[in-house]
Structure I
Amino acid sequence: MRKAALFAPLVLAGCNLAPQYRQPIAPVSDRFAGAAPAASPAAAETRLATDLGWSEFFGDPRLRALIDAALTNNRDLAQSLARVAQARAQYRIEASARLPQLDINGGYTKSRQPLGAIPLPGGLGSESAAVTLENWTTNVAVASFELDLWGRVRNLSEVARAQYLGTVQGARAYRLSLISQVAAAYYTILSGEERIALAERTLAGREEGVTIARRRLDAGVTSTVDYDQTVLLATQARADLAALQQQTGQARNLLDVLVGGPVAGTLPAARPLADSRQFARLDAGLPSALLLNRPDILEAEYQLLAANANIGAARAAFFPTISLTGQFGYVAPEVGDLFKANTRTWSYGANLSLPIFDWGRRRAQLRVSKAQADELAAAYQRAIQQAFREVADALVGRQALAQQIAAVEQTVATQQRLARTARQRYDQGLSIYLQVLDAERSLFAAQQQLIDLRSTVLQNDVALYVALGGGQRVRAADPIPPSDTP
């Protein structure tokens, strides 16, 4: 019986009132819409996004330099990492409450105590007397240590731990988002530069056409209608060029902010949009990989774990709280006698707090905790659905955009022939200049569309890489602190 009584507190200390965690069911299909069949031996170079670091995935050396600068200097990413450090420190604070806190202190006091009037010898009256007291103390004390019989402190520590790990995944998610934003801004700039170059060549040709049309008008060969249409064509090209310069300049400003300021040194040469070496080839893999590697999904799950542990802490509030106090030390009137056996002092005690009636406050708090867990379970499933959709959209986009590129390339080739034919027929007097105007407008629009589509294809591939948790495979070396030690 005595042994059972000794081990009873140890058994009770292992009690945990948090509900057993069950991972919510992923409300998605077991395959991605638009995903290619399983990789064949001929496609051995295709790799999972989670196995490809960003420096392996991106083939453009200039873009790699910009991403590296952004990951070093971006201010929003610095804030995200600072929040990780705060959450880790908060976890350490909560975990420390599971162990007793020892304090050592010492002191010295000197006081004067009056003894009252003392008669003088021979009946000569009396005088005031006093005694001076000195006191030296030192002790080691446990101010208050809660016996975690119901797992309240342990669950609060687990809440802080899950929140910390959630911020780690949040920082990873923002890191991926930052890479995506830098790549999107970069390809917008490349697209803008190619479209500006096309607009400048087009404008130069049309201004030359205006000069020729003016000479023909002065010679009486053409009418003012043909001349005005030539001027209109050049004016439209000039307006398109100004708009493209504005859009590209704004994209450069955005990129400067994302990379944290001007990049030191000379950047490597960029690769054209049509260069097939822009990316490594990706395999979508299975949807289950998203649950293990997408940082936003992991962040949502850690938040759910924190809410689950919070239920345990709320349930523990219904049970008694027992706290222990104690101290051991020495008290002596002389410093030389401070550590002698007869100056030793000690005390210990326990406090019991038993909740009786609180007008439903604790019950309401438990309901709040359960409702929060239900909310975060739904948020976790919603994060899975959103991730699944992003991957499926990017896969569908990859196929559809390839078809659009092929169609627009054919359109450009056809429009080039039409524009050339219209110009020849006009020079031979077989058609009016309006046909030339329409043909050149259509050709310019098709060429601009082709450049824009090539940029969209690259941005879609970046979106697919990020949606698949690019370079974010969870490894054993990831910083996950143990849950049972501070």
Structure II
Amino acid sequence: MEPQIEVTTGVRLLAAHDAGNADEVVAIITRAPLEAWFGVPPDQMREILRAIPPDSIPAGSAVRAFRLFLNGPVVADSTTDLDPSEMAASFFDARARGEARDAADVMRRASESPRMNALFDETAGMATFQAVQLGLSQMLTGDLAEALASFTLARRTPPPAPLTALLRDAYVKPALVHALHGDPRTARRKLALAAELPRTSSWVEHVIDAHAALAAAAVAGDGCLDDAVEQVERIPVPLLGELWPYRVDVLFRLHLRRGRLDEAEASVARFQPAASGFVPGQGVPGSVFAAAHATAALLRGDVPQARVLLSGIDERPAIYRVLREAVAVGSGDSAEAIRRLIGLHAQTSPLRQLEFLRVTLLSAALLGQGGTDDATELLRGLVARSGGLDDVERVYVPGVVARFAHATVEGWPEGFGNTLLRGSPAPVLTPRERAVLELLATDLTRAQIAEALFVSENTVKSQQRTLFRKLGATTRVQALLTAHRLGLL
């Protein structure tokens, strides 16, 4: 059996409870609240707390905080001046209800509060605990660069040995962020560092293992994708806790890398009915399903449906702002998409994979407008900065960009792109071509269209011929169907 560090506080707490010594239970939790929490599984902690007479629970104590959180919703107004126990319970309760942004605000207030007691004191592992919890909340709000900064802060002050799991968590959770949106090599490195740390007897170790397995699957090489899918599906969902949206993302992404869009959509549909603890349109939990379905619609060429689905996601996280631009590029709104994608650089640059997606989308938009020189420069810079492309990043490269890059960018592997993501944006239409298209969608004849546009019928015929060529159509009906599919009508 693997050696582990015993969380002895948990053992003493259980012994005091079994002996019916409520005063000793309160004293143990007060002296070492985190070791007590992580030393006893939550279901047992709930029973221990229920056995304590209410008049024995000090105001503002860790005991009161644990009891508030484990025994039902917290009704305290988080905007008022809460005592430390209310603040702690309010933080976890807000996150459990899917309001991670409110939870993050509560944690920031707790860190700044001059009235902190042991529950929020930056000693005995509290600094690490606070930073990890803030980082987790930011993972759920989609503020991923801020989450990485919080986890870095968590690793600065090593906790006591019985709480080494907190330090391991401070490596594993950012590994998951990097696995999906950051640098896959950094994800693998952090997972290796986490594995080197000694294990404890805490129940939370199994939760951390589940998150580590999810991150490891997300950065699997192209030759191991089937095994990675099986690995994710073997992870007990209850162990993922609040990070269940990351399972949805990882499995969806793995299926896309396998080129199996139907299975990707099916994996989302199977999980969706069981999901709970989220507010639609808020953060990652409230957006993950709509974002996945929108991505699938975009890959199928149904731009209007993708746009409708995106109306139901959180507009604040950069991960979803870039997805919106993918739809814009796919609909032929290249000029505006180019401007907005350039403006997103500051938000995407801290996250390698997100920046990779931004640059490849920008390149696709430029190619759609004939900007081959600019696209070449962008893609060359991407390769130079990356230090080598990673298998994980292939899913972000539209086919048209992959073919162009292989022909023009030194070091770009042949076939390094997503066969599902065709990347052929809708044709760029001139204002007159758009006007002709809109009139073609009515029951007007060519002569009537010419009259409406104050041009000759031959001019309309010529413009219609150009329009049909751009849409790859030979008849009016084909042109209109294609235009609708591409979101041009």
* Asked: percent of Cα pairs over 26 Å apart, for residues 187-442 alone was computed and gave 73; which structure, I, II, did it come from?
  -> I
* Structures I, II, by mean count of other Cβ atoms within 10 Å over residues 99-106: label with the highest value -> II
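With Cα Rg over 2.2 N^0.38 Å, for residues 211-314 alone computed per structure, which member of I, II shows the largest figure? Walk me through the numbers before you get to the answer.
Values: I: 2.25; II: 1.05.
When Cα Rg over 2.2 N^0.38 Å, for residues 211-314 alone is calculated for I, II, structure I comes out on top.
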* Ranked by relative contact order in percent (Cα under 8 Å, 6 or more apart), which of I, II sits at the highest value? -> I
* Work out the source of 16, 31, 24, 15, 8, 4, 1, 0 here, i.e. which of I, II gives that when P(r) over Cα pairs in 20 Å bins from 0, in percent is computed. => I
* Comparing distance in nm of label points 7 Å out along Cα→Cβ at positions 27 and 355 across I, II, which is largest? -> II
* Structure fact -> distance in nm of label points 7 Å out along Cα→Cβ at positions 395 and 467: greatest across I, II for structure II
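Readers should treat all values here as calculations from the given coordinates under stated rules, not as data from a laboratory. Everything quoted here is computed from the prediction, not taken from an experiment. Cβ atoms are built from the backbone, for glycine too; each structure is taken alone.
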